Structure 1
Amino acid sequence: MKHRKIGNVMTDDVVRVGSGASLHEVGELLARHRIGGLPVVDEDEKVVGVVSGADLRTGSAARTAGQLMSRPAVTVRPQDSVVDAARTMARHGVERLPVIDEEDRLVGIVTRRDLLGVFLRPDHEIRAEVIDEVLVRSLWLLPHAVDVTVTDGVVRLEGQLERHSEVPIAVRMTGQVDGVVAVVDRLTYRVDDAAPLSGAPAADQGRVADRGRGRNGGPGSSR
């Protein structure tokens with residue numbers, strides 16, 4: 001189970017400027033396309049910086065995009081996950097990230113709004129992915145073997161699995177689905193394959209795996 005990649009959510013038709021563009025040209029592009037910033041590229045389409053509307057309002061003596069831009073640009077790759085991109089944005093305090101290929105050439109841009117579109121997925125989409133990707137494809141269960149309900153990104157799993165060892169797998173993989181903020185584990189099991197052969201099956205207890213992005217506990221942890 002993998003998080004959605006930047007290449008799936010980025011915009012590939014990117015408004016950009018060269019480092020020699022005037023600040024008037026930069027301002028016109030920002031206003032025309034209603035965007036807050038844009039990458040600055042060199043003659044090989046390699047990203048050398050980023051210039052934003054906030055930069056223009058600083059009253060700097062700069063005359064060109066190259067003189068005003070923030071450098072080095074904070075960038076991501078198409079194969080990076082949206083979770084990693086969100087963390088990068090938060091760490092650097094930026095609203096957009098140019099997306100570059102293996103040769104550092106501009107291939108797209110991803111914004112905070114693009115990432116929120118992933119994290120704020122409708123509950124019915126999350127439920128469908130948990131059933132299809134986790135239960136059916138990964139654990140080889142029938143679609144209705146486990147009752148899956150989703151409310152505001154919180155997934156509740158309730159039902160009986162065959163083996164004890166399948167429970168943490170189901171919880172962990174559910175927590176890795178994009179848009180899931182927490183997993184409530186109400187799963188039981190028929191056979192305790194983690195216990196000694198002479199031991200009796202342990203009683204099952206509900207657990208809550210809180211995997212909120214940026215929260216304590218991290219993905220797939222149990223509380």
Structure 2
Amino acid sequence: MIISPSVLSLDFTKINEQTNALNESKAEWLHFDVMDGHFVPNLTFGPDILKAFRKLSPLFLDVHIMVSDPLFFSDVFIDAGAEMITYHYEVCKDVEECLRIAHHIHERGVKAGISIKPNTDVQVLKEIVGEFDLVLVMSVEPGFGGQSFMMSAIDKIKALKQIIVENNYSTLIQVDGGINQDTANLCKEAGVDVLVAGSYVFKNDIEKAVASLC
């Protein structure tokens with residue numbers, strides 16, 4: 001199980017201390033949420049913050065861009081050190097555009113992920129799952145941290161897992177939103193590969209919290 005703590009919940013007055021704790025934990029990835037104030041009603045981090053984390057941590061940089069222009073922002077954050085760019089299905093005008101963005105990200109030598117909001121039917125991805133390295137199932141409405149887990153995500157994870165197994169894809173399933181030890185267990189049973197956790201990790205003992213999710 002890959003744990004990807006979300007730095008959206010990190011205490012930036014303790015950035016060195018908490019990042020060091022992450023580096024010493026069992027976390028393999030670091031989840032970095034980019035919000036543009038347009039696709040979602042919040043603003044978060046720019047590329048210079050990602051560059052800083054690249055200097056502070058050896059963890060795999062897992063960047064989720066909740067933006068209206070994923071093609072533009074994918075380049076911005078790849079240049080800043082992103083190793084995975086995940087963008088939203090809902091922002092694409094059609095499947096062809098979704099795939100063009102994925103191909104562009106792959107051409108830049110970076111992994112590509114696609115994300116769906118809670119109200120998006122997972123079946124919209126059925127024909128294109130294999131083109132992505134990862135599918136991110138949002139178990140809260142994207143835009144803010146600290147929300148409660150939506151149980152509808154469990155059925156989506158199960159459906160995705162079935163598609164991936166039946167077609168022998170290598171695509172990973174990630175879930176983000178309201179993850180704690182209890183919801184993590186539900187997601188693991190459903191077939192998830194990557195758990196994103198924010199508040200649960202950073203509002204507790206970081207190393208112990210990460211270990212409890214593995």
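Every read-out reported here was derived from the displayed coordinates using simple, explicitly stated rules and does not represent laboratory data. As the structure is a computational prediction, the values presented were derived from the model and not from experiment. Cβ atoms are built from the backbone, for glycine too; each structure is taken alone.
Structure data summary
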| item | result |
| --- | --- |
| For 107 (volume of the Cα convex hull per residue in Å³, calculated) the corresponding structure among 1, 2 | 2 |
| Origin of the value -7000, where helix-only ellipticity at 222 nm (-39500 (n - 2.57) for each DSSP H run of 4 or more, over all residues; to 500) was derived from one of 1, 2 | 1 |
| Which of 1, 2 yields 3.5 [distance in nm of label points 7 Å out along Cα→Cβ at positions 118 and 142, calculated] | 1 |
| Read-out Cα extents along the principal axes in Å, for residues 126-181 alone, computed value 29, 19, 18, structure in 1, 2 | 1 |
| Structures 1, 2, by FRET efficiency 1/(1 + (r/R0)^6) of positions 62 and 158 (r between Cβ atoms, R0 = 25 Å, to 0.05): label with the highest value | 2 |
| Parent structure of the calculated result 23, given that relative contact order in percent (Cα under 8 Å, 6 or more apart) is the read-out and 1, 2 the choices | 2 |
| Parent structure of the calculated result 1.5, given that distance in nm of label points 7 Å out along Cα→Cβ at positions 22 and 54 is the read-out and 1, 2 the choices | 2 |
